[in-house]
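Chemist: These are the structures, in structure tokens.
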Structure P
Amino acid sequence: MCGIVGAVAKREVSDILVEGLRRLEYRGYDSAGVAVLNNGQIGVTKRLGKVEVLSQALTESPLGGGTGIAHTRWATHGKPSEENAHPHLSKNRIALVHNGIIENHEQLREQLTDAGYVFQSQTDTETIVHLVDSKIATGLDLLAAVKASINELDGAFGLAVISLAEPDKIICARSGSPLVIGVGIGENFIASDQLALRQVTDRFIYLEEGDIACVNSNGYLIWDEADEPVIRATVSISDKLDAADKGEYRHYMLKEIYEQPKVIKNTLQGRISKDKILEQAFGTEAKAILDRAEHVQIVACGTSYHSGLVARYWLEEIAGVPCSVEVASEFRYRKFVVPKNSLFVTISQSGETADTLAALRLAKTLGYASSLAICNVAQSSLVRESDLAIMTEAGPEIGVASTKAFTTQLVALLLVTIALGRRHGLTAEAEAEMVAALHSLPEAIESTLTLDAEIKRKSEHFADKNHSLFLGRGAQYPVAMEGALKLKEISYIHAEAYPAGELKHGPLALVDADMPIVAVAPNNELIEKLKSNLEEVAARGGELFVFADVNTGLSSGPGLISVHMPTVASVIEPIIYTVPLQLLSYHVAVLKGTDVDQPRNLAKSVTVE
């Protein structure tokens with residue numbers, strides 16, 4: 001959630017830093033701060049609340065200087081306060097800002113306290129700045145001290161450091177949290193997101209995992225994870241290439257489908273290490289809230305409701321925690337029993353969905369232990385009114401039919417599932433396997449997107465159809481529900497989803513040559529049962545469209561059109577199998593000539609009952 005901005009220039013940089021923070025406000029934060037080197041001192045201003053409060057403070061007491069760093073903080077260690085806000089200082093000679101989680105901060109704090117360092121905050125970040133200072137005290141320069149320090153850090157970090165002794169440089173390092181260098185003329189910049197720097201440059205260098213960089217006003221040097229000097233490509237970004245522009249894509253929906261590898265990576269950054277999740281990144285109250293959760297009640301609407309249904313399978317199978325999922329508009333108007341120590345989870349892309357927001361407000365009167373919001377808008381009502389919030393980092397979603405918001409919701413819910421699983425018998429080995437699957441997820445979606453042209457060709461079979469059935473088993477059933485929703489939303493084809501085993505209990509009566517049947521078929525323990533269900537359709541003359549793992553043996557033939565999917569870990573199958581259904585719906589809608597991005601009668605954010 002946090003944002004980093006830095007600048008090294010031959011002009012005053014304070015205003016540049018503050019403007020950069022403003023451009024990162026969409027991420028959500030609780031405090032903001034700036035540190036600038038000037039005349040042998042480090043000037044620091046930090047404020048609780050909005051960037052505008054910080055800006056006003058700097059107007060009243062300006063910080064002059066050409067080298068500085070700035071930060072917006074979302075509390076993870078220590079409550080929101082000026083003391084816990086970044087930048088953090090060590091002996092008034094080094095300042096540092098940091099995104100991410102340092103897992104071994106308690107051991108480092110004890111070690112540094114014994115060495116005579118006095119801590120002013122409760123943050124994990126302050127341990128890093130004192131650690132760097134302790135290395136400098138042994139005779140190292142700033143770059144060498146940072147390199148030595150990060151070798152002792154466990155966790156995820158993106159950090160930037162400045163020093164009075166070397167005033168014309170910023171040292172930055174990336175491990176699990178993004179950083180970018182903005183290239184100027186006679187000045188250079190760093191940030192956690194290039195959006196923060198678009199007012200000063202259009203040329204960027206994206207640091208890769210493990211990179212360390214030394215940035216000054218005249219240039220920059222980069223070392224890779226093996227401490228070898230490297231050259232990273234400089235990318236020029238046009239002003240047109242932003243979230244409000246379709247770029248090369250015909251529709252926003254297609255653009256947002258293709259953004260999913262990137263936004264999923266953004267959602268994971270700073271929240272997982274090599275082999276575990278970093279639940280501290282969820283917020284300061286996360287541990288206490290998750291510790292007492294013995295039951296989960298999920299409430300949502302539409303697409304978000306479907307993500308909750310997938311999460312129920314995960315929570316009960318992986319975490320061993322009972323879970324109930326309900327449509328918000330139904331939850332509000334019935335009587336129910338609140339289980340002991342129940343965590344109330346709301347899911348919403350906008351955070352302003354009227355029924356979901358009203359359900360949260362009702363839940364607060366009913367004795368739920370605590371509340372957690374999964375949301376894409378940091379300053380939304382849902383986030384502000386919940387005890388804990390996990391942001392999906394999907395970025396602006398313009399198309400009414402949700403795509404990237406859905407898959408990032410699933411990622412966030414899987415992180416919560418693993419965190420709860422730790423408390424209910426999930427082994428470190430099992431967690432490591434799931435984290436490895438999450439690391440592989442962006443690349444797996446990239447692989448799935450290569451099926452686009454094939455799916456486009458096969459979507460032509462739907463051009464003259466008016467009805468369709470979607471089938472799935474287990475956690476793929478809510479994926480089928482989401483696929484059916486997408487098709488009906490944007491193509492206006494009537495589509496319904498069923499558990500595949502329910503076919504014989506009614507839906508088979510609808511099957512004929514004019515009713516295409518779409519099925520999702522990963523190669524899991526339910527595949528043989530699903531094959532039997534598909535044979536029931538084929539026997540009645542139905543036309544099958546199956547998205548099947550390449551190892552299932554389901555290949556195109558009479559009455560069966562198959563698209564072979566990549567083999568992935570079972571825990572991420574619901575996320576992967578969502579993508580081809582999005583593409584199918586999109587291409588069918590284009591063939592039908594409907595308004596893909598603004599389908600009739602629908603709105604992006606439903607703020608009324």
Structure Q
Amino acid sequence: MNTSIRVCARAITALAVLSALGLAAVPSATAEVVVAAVPAAPEEIELVAGSDSSITIEWEASPGATSYRVYRGTASGGEATTPIATTTELEYKDTNLSPTPVYYYQVTAVNAEGESPRSVEDASKTPPPIGTGGTTPGVPSGNSMIYYCKDALLGGFDWFKTLNGWFPSVLGSSGSESPGDRVVDMAYAEEGFMTFNNVVVPTTGLYSVSWRYAFQGGLFPGVNNRQMGLKVNGVVITTTQSFPITGSFDVYQLSTLQVRLNAGVNSISQIAVSDHGLSRVDQLIVTPATASSPSGPTNLRATAGNAGATLTWNASASGNPTSYSIYRGTKSDGEVNTPVGTTNGSTTTFTDTGLQNGKQYFYFVAANNAVGGSPNSNEVTVTPVNTGAAPPTPSGVTALAGNGSVQLNWNASAGATGYSVYRGTSPGGQGATAIANPTTNSYTDTAVTNGTTYYYKVTARNAAGTSGNSAEVSATPTTGGGAGLLSQGHPATASSTENGSLVAANAFDGNNSTRWSSAFADPQWIQVDLGAAHSVNRIVLNWQTAYGRAFQLQTSANGTTWTTIYSTTTSTGGLQDLAVTGSGRYVRMYGTVRATGYGYSLLEFQVYGT
């Protein structure tokens with residue numbers, strides 16, 4: 001792995017935060033809980049040095065923070081007690097700095113309750129290193145020219161200060177064949193490039209361009225094929241050149257593509273397309289080509305099947321491929337080096353079998369002929385599903401009577417594309433005709449008469465067939481009685497969202513195909529404003545796979561002082577239909593322990609009452 005290690009800021013642990021929030025122990029079912037929401041310290045502090053004698057400090061949002069304070073020093077641990085800036089943004093540009101010292105920074109989060117602890121310290125100086133090189137002539141070797149990567153022009157890197165200097169570095173490597181055993185590390189630089197501006201060839205024509213490289217897993221476990229880009233004379237030739245894992249940082253092999261070069265001077269660049277990058281790049285070798293290798297296949301697409309997937313692609317536009325190789329992995333850039341299958345040069349489809357339903361797979365395809373291989377196709381991902389069997393019978397069916405309505409909920413059936421709801425007025429008397437065919441796992445029946453008892457069963461379906469009937473449930477709607485759904489469509493807020501599409505309102509829209517998801521940290525909350533005070537007697541939580549192991553349900557008259565009406569530390573997720581007793585205008589779920597490494601995620605949060 002790269003010998004330079006970046007110092008990334010991490011948050012102060014949640015223990016102190018839970019203590020400040022009064023959550024070190026779970027409150028009793030009727031305790032008054034007043035949340036003292038001092039925010040946690042900001043995480044992921046990063047520094048970017050600018051050529052204008054500035055340093056830009058960036059950080060992640062702290063839930064509940066209304067502003068941030070930036071502290072600076074010129075020695076480790078020497079940040080001043082007075083902040084150099086206060087901002088509501090998630091970055092601050094510190095300008096008019098000296099090029100001489102190293103600057104050290106910490107950031108805190110602030111709201112009305114106070115100031116968080118300081119973040120972990122990070123350091124940088126300004127300006128960053130200025131790239132030089134790229135003009136050293138090549139060294140003849142047979143009919144090839146060799147260019148040493150240590151002499152290349154480096155640019156576009158996320159430069160940062162390390163204990164021994166600046167990264168990216170020119171490193172020593174025992175496997176190098178360059179003078180001084182020096183190689184370039186391209187890893188971690190998503191926009192990095194390495195350029196040779198003095199690639200001289202005698203005639204215009206086709207040339208093989210080979211990079212001598214090495215890498216092992218390092219900080220990217222499971223990445224088996226680090227893809228890079230190739231630019232020639234300012235034109236991007238490909239962004240999917242294949243660099244299969246060599247298994248060691250000092251065991252080298254070649255990755256070769258063919259390009260057309262002009263007589264005289266040319267420019268060739270290796271460009272990063274992700275932060276995976278290459279850990280060791282030793283030499284660029286340019287050799288006249290005697291025949292053409294294929295161009296890359298394009299427009300790869302995948303269709304999920306039962307324990308399998310079918311891949312289809314557009315044929316290579318040139319090079320007359322004799323075969324295509326299909327590579328598979330279980331993460332992006334994780335495709336293993338041995339193909340899972342091959343086809344002849346005229347076949348552009350392949351069915352991969354023996355896969356695991358519900359597991360995500362990644363693929364790319366490359367073309368081959370006697371001369372060599374092509375760039376990779378685009379990468380696609382697919383998750384096989386069991387389309388050959390009917391879904392299981394719905395479980396967890398509940399029926400809640402309201403005034404002129406009955407609300408039905410049930411657990412989603414794996415593989416189901418829809419459901420059918422059957423109703424009768426006597427036990428077992430539902431008949432053969434469904435009253436509704438919803439596509440989500442809930443339904444509100446409004447074609448009912450108060451005072452009549454109704455009996456319901458639910459089935460699940462997909463293209464393969466229909467499940468058996470669920471267990472029967474019953475409910476009796478009454479005039480002015482029962483519990484009504486109070487929360488749907490009402491204003492909702494949350495402590496955080498994973499991204500801009502997974503907002504709090506999604507949990508109150510009556511649609512189980514949308515969801516709210518929080519940041520990946522504890523604690524988190526989501527609340528709804530019912531518009532007025534209501535008595536609450538039932539709450540239904542429909543969790544996505546990322547659920548809360550420990551959480552509380554709380555009500556409030558003002559959105560500030562909260563009363564806990566339900567508490568658990570042993571939730572198993574799924575569809576939770578909970579009987580509660582409470583009242584208030586605001587209702588929230590306050591999660592303190594996540595069940596997974598992800599956040600809290602709710603498909604629906606339904607509040608019932610009168």
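Any read-out appearing in this document is the output of simple, stated calculations on the displayed coordinates, not a laboratory observation. Computed from a predicted structure; not experimentally measured.
Chemist: Tell me which of P, Q gives 5, 25, 38, 24, 8, 1 when you compute P(r) over Cα pairs in 5 Å bins from 0, in percent, for residues 88-135 alone.
Modeler: The structure behind it is P.
Chemist: Separate question: Here helix-only ellipticity at 222 nm (-39500 (n - 2.57) for each DSSP H run of 4 or more, over all residues; to 500) was calculated and came to -500; which of the structures P, Q was it taken from? Before the final figure, lay out the partial values.
Modeler: Details: P: -10000; Q: -500.
Comparing all candidates, it corresponds to Q.
Chemist: Sticking with this one: Who wins on mean projected area of the Cα convex hull in nm² among P, Q, i.e. which is largest?
Modeler: That would be structure Q.
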